[in-house]
Structure P
Amino acid sequence: MNRTISNIIEFSPYFLSLGMESTVQDAEKLLNLSKYTCMPIIATDKSCFGILSGIDIIQFLDSGQDPKKTKAWEICSHEVFTIQQDETVRAAGSIMVEHKVHNIVVYDGIELKGLITSLNIIENLL
């Protein structure tokens, strides 16, 4: 696993994300239309404010609150782990294990590139 993150993931300039104005309903629709299980919430300064997962949305909907009136950032995970795209896959895996997370936000310098997931790492091993 000495390969770098950028060696195993092709980052799209249009990766799936939400802005601070997006509602839980917006997030649910977007996730349902995609192949992804989570997405970053992007702050107005272009930094990653948090990560919203399908589980976050399910738990919110089970609470009976209105998804049209609640912003996605209000229910996302605010503890965000980051890594540079030129770091190794092993380094990403170590962060995931140490912090018990499945997604890490990837940067190229200060530019947000996307996410690396535990599934990406498993696929790299096969």
Structure Q
Amino acid sequence: MWQRARRRQVIAGRNVLLVEDDPALRRTIAAILKAEGFEVAVAQDGLEALAQLDHFAADVVVLDLMLPRMDGVTFAEELQRRGRRHGLSLIVLSADLRARQKARQVGAEALIEKPFTIEALLTALQTYPT
């Protein structure tokens, strides 16, 4: 219990935009992050994520690469094109076989391969502050 309380104290107040197309996974991750003290906004694809960033001041984007309408790579490129990448950490979640290469391509601070543990995600969120 002490470790969990301590972690919450360290990371509380961080704003996370979660971009994940699987509805069940998106709900589960969002609920856990909220329980850990994060402010969370969600999007199911890159287009929704761009719209969310117009009114949600994210510190970190947790980004699936394989998304409908606008994939994660295109989303990250669009962030860069719009000058919105500076000061925003990207943590990539992916089961893509070329995930490591794509994560480097988008300048992600971390790659978490699916399937993953929540502890791996929480560790990445602690390790890569903005």
Structure R
Amino acid sequence: MLTSNNAVQAYRQVGQQGVPTDRLVLLGLEGILEYLRRAELAMQSRDLSAKAAAMDRAYQLTAHLLASVDHERGGEIASNLDLLYRFVLEKLSLANIFDDLEALRACRPVLEDLRDGWRGLLQRS
């Protein structure tokens, strides 16, 4: 099982191996969705340790995607991505602090739409 530090190191290694940024964004979005799934299961079973680990990883990946938004070259798309990532971070925080499944579930459609959009871009390339 990957620890948080190992996951970050793996992500950096993949980036250094010439994996396109668009592919890394897609991997990040898929990772966040998986951690949301794990967090929801953990919340339902009241497994605090698993919930904390999954929420932390989802938050870290989302924060990383937010930090990678290129506002100088991205224009309106970058602004929209910024708002969406911030929305997800806010909902993740609420879900984590208050064990709020609805806040957690509010993230899924946003992230699925983003993932599907990135997937479409990659298929057209």
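Here are some notes:
- When helix-only ellipticity at 222 nm (-39500 (n - 2.57) for each DSSP H run of 4 or more, over all residues; to 500) is computed for each of P, Q, R, the one that comes out at -30500 is R.
- Winner on FRET efficiency 1/(1 + (r/R0)^6) of positions 35 and 107 (r between Cβ atoms, R0 = 25 Å, to 0.05) once structures P, Q, R are ranked, highest first: R
FYI, it's all coordinate maths here, none of it is from the lab. What you are looking at is a predicted structure, and each value in this text was computed from that prediction instead of being measured. Cβ atoms are built from the backbone, for glycine too; each structure is taken alone.
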